[in-house]
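Coordinate-derived values only; no laboratory data. Fair warning: this is a prediction, and the values are worked out from it, not measured in the lab. Cβ atoms are built from the backbone, for glycine too; each structure is taken alone.
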Structure 1
Amino acid sequence: MEMRTSNRVVIAFGSNLGNREKTIAKAIDLINQECGKVSQVSPFFKSFPIGFDSNNEFLNGCLLLHTDLPPEQLLKALQNIEQKLGRTRKSSTYEDRCIDLDIIFYESLILNKPNLQIPHPRYHERPFVIQPLKSLNLDFVILE
């Protein structure tokens, strides 16, 4: 029997369109079904958009996922969940979105590919990631 290891991954989530709480709850359910086991979810925090203008306030948080998916496969699964929940990417710039799912940490992995950087390169500049991250019981090094 093959031994499977479970990797600890921190995923940040955010929503500023539609029924934000309901969309985030659906996203967490789908992550739990399709990506592994969600073991912790932070409280939700409100924030205003950074990097673009919008009157729509975000609800943000972080979760801890235990997964056997390798990083690129996990990214693809998260993008599929975003799509299922109605996310469309109209441009490469920041914009309002019903759901956003970002890999912040994947164990202690450092990855620098064009489509995926781990740890997330700007997480430490974003209070809407740092605040919920601190509320999780983690032993990851959190830069500020």
Structure 2
Amino acid sequence: MSDLDIAEVSQRAGLPASTLRYYEEKGLIASTGRRGLRRQFAPGVLDRLAMIALGRAAGFSLDEIARMFAPDGRPDIDRRVLSEKADELDRKIAELGVLRDSLRHAAACPAPRHAECPTFRRILRAALPGRGGDRRRWDLDA
């Protein structure tokens, strides 16, 4: 397969050309040259862009993602880093589940006003760490 110009890569990857240029500037992708004024990329850039998208969705920074590639451009991912990120996501998922349950309680609470609901008051106290709260304590069963 022949090289793809930046417009083709942009269309296939669903990314604006400005993002592709930025990724190239950061060293995440590399063009193979130019045809006229348009950058050209090897077809493998699409797999690399998919890996970048996956890393971004998982919460990795672009610098962290850049370190996931060996000097030859092949993926070289530290499994420990992946495991740590998975643990971080588990914590975030648990936190979001508690937050969701808190919102559902607030939406369905039978108290005439939220300020009169003891559970809602506990949620408010837990929401601001500076007020002695702990976001993990949004748990309605706590």
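Between structures 1, 2, where is relative contact order in percent (Cα under 8 Å, 6 or more apart) highest?
Result for relative contact order in percent (Cα under 8 Å, 6 or more apart) over 1, 2: largest is 1.
For mean count of other Cβ atoms within 10 Å over residues 54-61, which of the structures 1, 2 scores highest?
1
If you rank structures 1, 2 by distance in nm of label points 7 Å out along Cα→Cβ at positions 46 and 110, which sits at the top with the largest value?
2
Consider the structures 1, 2: one of them gives -8500 for helix-only ellipticity at 222 nm (-39500 (n - 2.57) for each DSSP H run of 4 or more, over all residues; to 500) as calculated from the coordinates. Say which.
Details: 1: -8500; 2: -16500.
Going label by label, the one that fits is 1.
If mean count of other Cβ atoms within 10 Å over residues 14-21 is computed to be 18.5, which of 1, 2 is the source?
1
Here P(r) over Cα pairs in 10 Å bins from 0, in percent has been calculated and equals 11, 44, 37, 6, 1, 0, so which of 1, 2 was it run on?
1
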